[in-house]
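See the structures that follow.
Here, each number is a calculation from the coordinates, and none is a lab measurement. No experiment lies behind these values; they were computed from the predicted model shown. Cβ atoms are built from the backbone, for glycine too; each structure is taken alone.
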Structure P
Amino acid sequence: MSHYEKAWQDVLRRIDTAERAAGRAPGSVRLLAVSKTFPAEAVRAVHALGQRAFGENYVQEAAAKRAALADLPGVEWRMIGPLQSNKTALAAAVFDWVESVDRLKIAQRLAAQRPEGMPALCVCIEVNVSGEATKGGVPPAEAPALAAAIAALPRVRLRGVMGIPAPTPDVRQQRAQFRALRECFDALRATGLPLDTLSMGMSADLEAAIAEGATQVRVGTAIFGERQ
């Protein structure tokens, strides 16, 4: 068994255990393997195990990996890092999802620059529940207006909410932040938006995220190892 196989299976077991502990249906939480900074061959190895969705932070790095792995079937590339205006054209062509949208301008550029012939670009609104100035994301109070504006755009499809709470070893604090994200997600759904994705939780806190309703967890270190 390869290092990647054992690590990937361990993460899947953690997700399954957390689903059961929360009284949720097995398979209700999707795994996004965060492959940023790791080489294309690492993605190839984890894809061979059955993983299909991969998360990247840097547009040009993802573009190079997508080209190098064009022979792999069913790969889904997701942008999870901050996106600058000057990178939206390439991002619109490279990614299947952009989960880190926190400004209408970015969504508008992605919609306008999505190549003809490609399906609508799936997007999530990044919401900042910790209030950290160094972290991207729209404040929860501003999420409804941004969501309504994005939902009206062509060539993009609003799918949900993504968040990166402040790291803490305190499980109660973890859950409180994840609960705030879930409440934002629920409030947007209550307006009639057909959202299906709540992307939250990483290697260190995925259990707390699943307990509070995550539909997707983003795991890098626990699969690929520590970044150089």
Structure Q
Amino acid sequence: MTQMRKLTAEDGHTLDAAVAGDDAKARGGVVVLQEIFGLNDHIRDLPRRFAEAGYFAVAPALFDRAERGVELPYDPEGRDHGLALKAAVDDDAIFDVSAAITAAAAAGPVAVVGFCWGGSLAWRAATSLTGLAGAVSYYGGELPSKAGLVSHCPVLAHFGTRDKTIPIEGVNTFIKAQGDANPAVVTHIYEADHGFNCDARGQFDAEAASLAWTRTLAFLDEICG
């Protein structure tokens, strides 16, 4: 069962987090990083799914620095509100990611798994923070523009061919940039749209979501031992 808990970032900011699993029995920790729609039902349910797979999962409320209790609808108004909140907190969000990593580390090795904006943050965490066992990015829009960064841990990236916000040319740029320089980065491409993992969105693709989830759990099992 998912419960809410308070976290404190290194700069003193306090934020909410949805937490699930038993840190004393889990095989490792997973930090779930939200989309631009806030810590909504979909994101709060993901810690439960990771806990059922044997992990202790923490999903921080990354908009708390600007507005607390944010749960936005998947519509143009929700998107615009989310983009404004993202712009307000993006520079400091890595502090909150780090706080969630610290909390998840009670269970052992930690991986971050992010979706949309969270997918970009997962890549940024992998390239700027040390001590992570791995990172998983679902349709992270910044990966092509930040493809030149070098990850400090293994990374799994998921993209969709029909994602107009991340054109396939950008995905190929990301893949090419890794090459021999970053062999611990593995990328999978699906015949799907942006947000294909979220069953609350019109872009949901059950087949792609299932395959990506299977690959994500296999990746976590490997890096967490």
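Things to note:
- Each of P, Q could give relative contact order in percent (Cα under 8 Å, 6 or more apart), but the derived value 20 comes from P.
- Answer label among P, Q for the case where mean count of other Cβ atoms within 10 Å over residues 43-50, calculated from the coordinates, equals 20.9: Q
- In this comparison of P, Q, the computed figure 15.8, 44 for Rg and Dmax of the Cα atoms in Å is attributed to Q.
- If Rg/Rh (Cα atoms, Kirkwood Rh), for residues 67-122 alone is computed and equals 1.03, the structure in P, Q: Q
- Taking FRET efficiency 1/(1 + (r/R0)^6) of positions 19 and 171 (r between Cβ atoms, R0 = 30 Å, to 0.05) as the criterion, the highest value among P, Q goes to P.
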